[in-house]
Structure P
Amino acid sequence: MKLTASVKLTVTPQQSSALRKTLEKANEACNALSEWAWENQTFGQYAIHRERYAAIRAQSGLTAQVVVRCISKVADAYKLDKCTMRTFRPHGSIAYDARILRWYLRESRVSVWTVEGRMNIPFLAGDRQRQLLATQQGETDLAYRDGEWFLLTTCNVEELPPSDTSGGVLGVDLGIVQLATDSEGTQYTGEPVKSLRRHHRTYNRLLQQKAKKHHSKSAYRRLVRNRRKVSRFARWVNHHISKRLVETALTSRKALALEDLCGIRERDNGFGREMQWQLGNWAFDQLRQFIVYRRSERVFLWSL
C-alpha cells in the first residue's frame with residue numbers, strides 16, 4: 001500500500017532563496033515545454049523529451065534530471081485534459097527522484113539539488129513519519145506553502161491482512177450535516193466545520209472588499225493568515241472521525257463499509273447555489289483517504 005509522508009524542512013534564508021529560485025526556474029521550463037506541446041499538439045512524454053530536452057536544458061541551465069522531471073510534469077498535466085494549454089505557477093511543487101534528492105534518516109537531513117548547488121537541509125519528522133520514511137520509494141515533491149518548505153514522498157508500506165471480522169459489517173453513511181453516521185447509530189456532526197466555513201466566507205468577503213477599495217495592507221495580511229484556517233480545522237475533524245470509526249470497527253470486530261459518492265458533484269440534481277457551495281466544500285473523499293491511511297490497523301474496507 002502506498003502512503004505519503006510529509007516532513008517540514010528547516011531552512012536558512014540562503015537555502016530558502018535557493019529553493020525558491022529552483023522552483024521558479026523549473027516551472028518556467030515547464031511553461032515553455034507546455035507552450036511548445038500545445039502549439040504542436042504533442043503531449044507524450046517521449047515525444048516532448050525527444051524534441052525539446054536539449055533546447056530546454058540549454059535555455060534553463062537546469063541539470064539533466066530536473067529537465068526530465070519537468071518534461072514528466074508537463075506530460076502528466078496533459079493526461080488529465082488536452083482541451084486547454086497548461087500553465088504552472090512560479091512556486092508550484094516539483095518532483096525529485098533519487099538522483100537529485102537523497103534521504104539521510106539517521107541524521108534527519110536531505111541532500112537536495114538546487115540552482116546554487118547541492119544543499120544539506122535538516123527536516124522535522126514525528127515517529128509516524130519516520131516509520132513511513134523507512135519504506136520510502138519513488139519520487140519526492142518539494143512544496144512551498146505559506147512561506148514554509150515541505151517534502152512529500154511516496155512510501156511503500158506493507159499492507160497487513162485484515163483482522164478478524166466475525167462481528168459483521170459496520171456501515172457508514174456520509175453526509176453534510178452529519179459527516180458520518182455508522183450503523184450502530186453513532187453520529188459525527190459536521191456543524192462546527194459548516195459554521196466556520198460560513199463565518200470565514202462572509203468575513204473574507206468583507207476583507208477582500210476592504211483590501212480592494214482601500215488598498216489595506218492589514219486586510220491583505222489577514223486574508224493570507226486566514227487562507228488555510230478552515231481547511232486545517234476540517235482536516236483535524238476528519239482525522240478525529242476516521243480514528244473513532246476505525247477504533248469502533250476494531251473493538252466490535254467488524255469490517256468497514258463506506259458509502260460510494262464518486263461523481264456526486266457532477267450529477268445534475270438541480271441544486272441551488274447554496275447547496276452547490278456546500279457540496280463543493282464537502283471533504284468526504286478526504287475522510288475516506290484518512291480511513292484508508294489507518295488500514296495499517298488491519299481494518300477491512302470496501303464501498304457500497
Structure Q
Amino acid sequence: MDTTNQEDSLYPAIFGEHQIRRVWHQERWFYAVVDVIKALQEYATSREASNYWNKLSQRLREEGATELLTICQQLKMLAADGKMRSTVCADNEGMLRLVQSIPSPKAEPFKRWLAEVGNDRLEELGNPELGFQEWRRRAVNSYMAQGYSHEWAVIRIDVITSRNDLTEEWFVRGIDQKDYAILTNRLHMGIFGLSVQEHMGLKHYPVTRKGRRVVYTGELREGMTATELVLTNFGQEAARAQHIDNDSHGFDEITRDIDVAGIMASAAREALEQHTGQRIPSAINAIPQSNTLWGDQLPDITS
C-alpha cells in the first residue's frame with residue numbers, strides 16, 4: 001500500500017542553509033537526491049546538481065555499482081514550478097550509501113543530520129500533538145529558508161491552518177470542492193473589496209493568457225503582507241464560526257455566512273486603514289525576490 005504523504009513533501013527539512021525535500025513513504029523518509037547533492041556540493045542551481053547526478057549515476061553503472069541505483073525510487077515531490085513531479089529519492093539507508101560516492105567536507109555533518117531528522121518522525125507518530133508542533137516548526141523554517149521573516153512565516157502558517165479548518169467545514173456541510181474557489185473569492189472580495197485576480201494584479205503577479213482572457217498566475221497568499229494575511233485569517237475564522245453557530249448546510253446558507261464574515265473583516269480593515277492612513281490591499285509583494293522564478297518581475301518593495 002502506498003503510504004506517501006504529499007503534505008510532508010510541501011515542507012522540506014533544512015540542512016544548514018539548504019532545503020532538502022522529503023516525503024514519508026512506506027513508513028520511512030525518502031529524500032530528493034538532487035537536493036542532497038546541491039547541499040553537499042554547494043551548487044547554486046538545481047540544474048548543476050541534476051547534471052552531477054546524471055554523471056554520477058552513469059559512473060556507477062560503468063563501475064557495476066548498480067545496486068546503489070536500484071535503491072532509488074521515483075516519488076512525487078513539489079517542484080520549483082509548484083507542481084508535484086516525479087523525483088529521484090532515497091531513504092536513510094540508501095542516502096547514506098550514496099553519500100559515500102559524493103566527496104564533500106559536508107558528508108559527515110550530513111550523516112549526523114540525517115540520523116536526527118529520521119528520528120523526528122518516530123517521535124511525532126507517538127505523540128500527535130508533538131507531530132503538529134513539529135509540522136509548524138518545519139513549515140516556519142521552510143518559509144524562512146525561502147527568505148521570509150519569522151513573523152510573516154508564523155502568520156502564514158496560521159492562515160494555512162485556518163484555511164484547512166474552513167474547507168473541512170465546507171466539506172462536511174455539503175459543499176462540492178469545485179465551489180471552494182467561488183467561496184474563497186467571495187470571502188476575499190468581502191474582506192478587501194478586490195477579487196483574488198484583482199489583488200494579484202495589484203501586486204504585479206506574472207500573467208498568462210487563456211484565450212482572450214489575461215490571468216494572473218501564482219499563489220496570492222505567498223505575496224501578501226503580514227497585515228493582509230492577518231485579515232485573511234480573521235475572515236476565515238469568522239466564516240467558520242458562522243457555519244458552526246448557524247449550523248449551515250448547502251451552498252446558499254454557507255454563502256450567507258461568508259458574506260457576514262466578509263463584512264466583519266472589512267470593518268476591521270477599514271478601522272486599520274483609518275488608524276494608519278494607508279490602504280491595506282497593497283502593491284507590495286512579499287515574495288522574496290531572491291527565491292522565486294519570476295522575482296525580477298516584482299517591484300522593489302522599498303520603493
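When relative contact order in percent (Cα under 8 Å, 6 or more apart) is calculated, the result is 14; to which of the structures P, Q does this value belong?
Attributed to the structure labelled Q.
For which of the structures P, Q does the calculation of percent of Cα pairs over 21 Å apart, for residues 135-214 alone return 69?
For percent of Cα pairs over 21 Å apart, for residues 135-214 alone, the value 69 is produced by structure P.
Given a value of 5.3 for distance in nm of label points 7 Å out along Cα→Cβ at positions 103 and 207, calculated from one of P, Q, which structure does it belong to?
Going through each structure in turn, the value belongs to Q.
Given a computed value of -15500 for helix-only ellipticity at 222 nm (-39500 (n - 2.57) for each DSSP H run of 4 or more, over all residues; to 500), which structure among P, Q does it belong to?
Source structure: P.
From P, Q, which structure was mean count of other Cβ atoms within 10 Å over residues 55-62 = 16.1 calculated on?
P
One of P, Q was used to compute distance in nm of label points 7 Å out along Cα→Cβ at positions 71 and 279, and the result was 5.8. Which label is that?
Value 5.8 for distance in nm of label points 7 Å out along Cα→Cβ at positions 71 and 279 corresponds to Q out of P, Q.
Each reported figure results from applying straightforward, stated rules to the coordinates on display, with no laboratory input. Quick caveat: nothing in here was measured; it's all calculated off a predicted structure. Cβ atoms are built from the backbone, for glycine too; each structure is taken alone.
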